[in-house]
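Student: So, here come the structures, one by one.
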Structure I
Amino acid sequence: MMEYKGYIGTVTYDSDAKIFHGDVINTKDVITFQGTSVKEIEKAFEDSIDDYLKWCKEDGVNPEKPYSGKFNLRISPELHKAIAIASIKKKVSLNKFVEKAIIDELAHVE
């Protein structure tokens, strides 16, 4: 994976066409890039992001942020209740409780 200005790109190699093809994976907008060498694909990735941001500015469109900090989570009503009660007992918001649980879990991921 590659990262530039918060956008993440993945690259695959097409052995028939002898070309690297990349996609930005953390936006709903379609941003692609390609190249025939590592140096070329890295430059194409950055150029594609810069072109996307320039296009958005010229068209008066807000570029999609790679991560907004918000996501929907669907859980059972029973788990929702348990988390809500636990967060009240700990005197933290439901959001802070869940955020800490995720951070704690991420500490165990390699």
Structure II
Amino acid sequence: MILAKILRELGYDVREAANGKEALALIEAETDPIKLVLVDWNMPEMNGFELLKLLRENPAHASMKIVMVTTETEIDQMAAAVEAGANEYVMKPFTRDILVEKLELAGIRS
């Protein structure tokens, strides 16, 4: 909810999903390409890392920016996410400024 609020304040049209499977279905159902997805590593049914890998396997989502937002702070997990195709990695807790900075680094905001 915090992420959605910040993103709406920044002018984004936000969709929310309760878990990875719901997020994948939502993404696949969109007719316009989704430019940005923020995923939490620790989601039920399908975790964020699994969702990340599935999205990156689909050429239709090649230009999609994916930011992993999580409490997972292990270097190995950060490296695995980036290697799997995450554009950025945001650790909780975070501030609005940190999120904006990560979006800028991912090429979403200037």
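No value in this document is a laboratory result; all are computed from the given coordinates. Keep in mind that what you see is a predicted model, and the values were worked out from it rather than measured. Cβ atoms are built from the backbone, for glycine too; each structure is taken alone.
Student: Computing mean projected area of the Cα convex hull in nm² gives 6.5 for which of I, II?
Tutor: Value 6.5 for mean projected area of the Cα convex hull in nm² corresponds to II out of I, II.
Student: Given that distance in nm of label points 7 Å out along Cα→Cβ at positions 7 and 87, derived from a single structure, equals 1.2, which label among I, II identifies that structure?
Tutor: Matching structure: II.
Student: Have a look at I, II and say which one yields -15000 for helix-only ellipticity at 222 nm (-39500 (n - 2.57) for each DSSP H run of 4 or more, over all residues; to 500), as calculated.
Tutor: I
Student: Comparing structures I, II by relative contact order in percent (Cα under 8 Å, 6 or more apart), which one has the largest value?
Tutor: For this comparison of relative contact order in percent (Cα under 8 Å, 6 or more apart), the top structure is II.
Student: Looking at mean count of other Cβ atoms within 10 Å over residues 55-62, point out which structure of I, II has the largest value.
Tutor: For this comparison of mean count of other Cβ atoms within 10 Å over residues 55-62, the top structure is II.
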